[in-house]
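Peer 1: Before anything else, here is the set of structures, which you'll find just below.
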Structure 1
Amino acid sequence: MQLYIRHETTYRYDLPVKYSIQTLRLTPRRDAGQRALSWRVIAPGRRIEQTDAYGNITHLLTYEEAHREISVTVQGIVETGTAEPFPDEGTLSPLAYLAPTPLTRPDAQLRAFAVSHLGGDEPLRMRVEQLADALHGAIRYRRGVTAVTDDAATVLARGEGVCQDHAHAMVACCRSAGVPARYVSGYIYSPDAPEVASHAWADVWLGESTGWLSVDITHRQIAGDRHCRLSVGRDYLDAAPIRGVRQGGGGESMEVSVVVATSQQEQQQQQQ
């Protein structure tokens, strides 16, 4: 499938910002099963492209002129493939995704939940899919009840959250059971809601002979050609699309607009 993606993020400040530096993880990864046919980053200031330790394509954006608004836009076409496990092509060993982080640190309840779904004798993939189904039921999708600082154990106890929370809970459960897992940030094509397209899910390591299985807990499916992968990491903080610091500015507001459509739909839209 060929997906057309446009993602615009605008920050507005109460006072002038003297200096800002942002790390952008807004370029599709070069993973098996997807490739960017065209991609453009539009932003003020200077940009340096790098590849981080997790294999993410990043841009270090520095803006040294006084400003009260900054807008970052990316857009392009990405060709995506079917839902299959894929080999590890990164520089890090999958074992790097075993250690807990502050956002994926388990408590007794989360450990017990993980054991109840990953502790059987069935093939690992089957147990992982059972865990995903269980988390989908245990954490009801609801916006506005969690923050980016809420950890997986807190969310599981609350029983409500969004895709980021589903991904953190999946990662935390797998790691607590000795299964490497990592957080994935990206986009999903939803024909019924193309403007609600920023998304997060999890990769689970099934072993050298199989590779990574990409699991979308929120939509209760294996991630496939409707998903576009931007970045991976130990948790959200490693894979956040935009993260940075600034000097000055006072209060801040953020506006985000994301559209994901098929390239054919985009062509038809432009012709109207």
Structure 2
Amino acid sequence: MELTFLKLGGSLITEKSEPYTFRSGVARRLAQEIRTALAARGKDFSLLIGHGSGSFGHFAARPYGTRDGVRTPEQWLGFARVAGAAALLNRLLTGLLEEAGVPAISFQPSASARCRDGQLVRLEVEPIRRALHHGLVPVVYGDVAIDEVRGGTIVSTEDLFVYLTRALSPRRILLATDVPGVLDEGGRVIPAITPATFPVIRPLLRGAQGVDVTGGMADKVERMVGLVEARPGLEVRIFSGLEEGALFRMLVEPETPLGTCIRSA
């Protein structure tokens, strides 16, 4: 069975510069495109969805520095607030997926995630594997996590995808964002990035617009380049989910030349 990981970026499904603002119209359309694509692909195709925290988790985390560590009573209060904000966005999105007819089931990362100095080292995978086996669409999301060095931290959707790739071996990873791909200094889409070309491209990348406590586009690309280098058969594509029909085409027609393709060579 062909497995694809799909991330719906926080900047795509929320107004990232406006605290706690959900783009319900965009998310509803994306949910419909996912449902239609699943019907078109049939039983030999499975999908795992992840989503960013956008203006929910990032705004909640910024006053407390949650990503860098959780030690004081105030920071632990922030830890709980970040978890609540991330879960709220997850509920809003999964509600629209369910409304569209997608058999979505949410998996709360903080329930089992364990980190060591900011690195995700353990996550319960078997329930996700079983959900995929039975034709469900697992939904994970950026969340807080207990950290044996920092006390607590935040795991991004990319952190989860890197960990889950080792366990589930997807064929493709799709990162749907609010930009048409990875852009060069002139604002043009870079069509392809490989481990060999990344050192030249890296200085051109900018961090996230708005509030992003997990690193923005530069961090995402670096993580994905490392992933395809470790797994040469894997392909990652970064594209805009704001273009109507683009997500459907990416799910149904893998060779669609949209956005930026990250591959091993």
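Peer 1: Once FRET efficiency 1/(1 + (r/R0)^6) of positions 42 and 98 (r between Cβ atoms, R0 = 30 Å, to 0.05) is calculated for all of 1, 2, which comes out largest? Each step should come with its number before you reach the end.
Peer 2: Working: 1: 0.20; 2: 0.90.
Ranking 1, 2 on FRET efficiency 1/(1 + (r/R0)^6) of positions 42 and 98 (r between Cβ atoms, R0 = 30 Å, to 0.05), first place is 2.
Peer 1: Right, next: Among 1, 2, considering only distance in nm of label points 7 Å out along Cα→Cβ at positions 58 and 90, which has the greatest calculated value?
Peer 2: Working: 1: 1.3; 2: 1.9.
Top value of distance in nm of label points 7 Å out along Cα→Cβ at positions 58 and 90, among 1, 2, belongs to structure 2.
Peer 1: Work out which structure the value 1.4 belongs to, where distance in nm of label points 7 Å out along Cα→Cβ at positions 138 and 234 was derived from one of 1, 2. Provide the component values of the computation, followed by the final result.
Peer 2: Details: 1: 2.2; 2: 1.4.
For distance in nm of label points 7 Å out along Cα→Cβ at positions 138 and 234, the value 1.4 is produced by structure 2.
Peer 1: 1, 2: which one has helix-only ellipticity at 222 nm (-39500 (n - 2.57) for each DSSP H run of 4 or more, over all residues; to 500), as calculated, at -6500?
Peer 2: Working: 1: -6500; 2: -12000.
Of the options listed, only 1 reproduces it.
Peer 1: On to the next question. Going by Cα Rg over 2.2 N^0.38 Å, which of structures 1, 2 comes out largest? Walk me through the intermediate numbers first.
Peer 2: Working: 1: 1.02; 2: 0.94.
Sorting by Cα Rg over 2.2 N^0.38 Å in descending order puts 1 first.
Peer 1: Comparing relative contact order in percent (Cα under 8 Å, 6 or more apart) across 1, 2, which is largest?
Peer 2: Numbers: 1: 29; 2: 23.
Going through 1, 2 one by one, relative contact order in percent (Cα under 8 Å, 6 or more apart) is largest in 1.
Laboratory data are not the source of any read-out in this text; all were calculated from the coordinates shown. Since this is a predicted model, take the numbers as computed values, not measurements. Cβ atoms are built from the backbone, for glycine too; each structure is taken alone.
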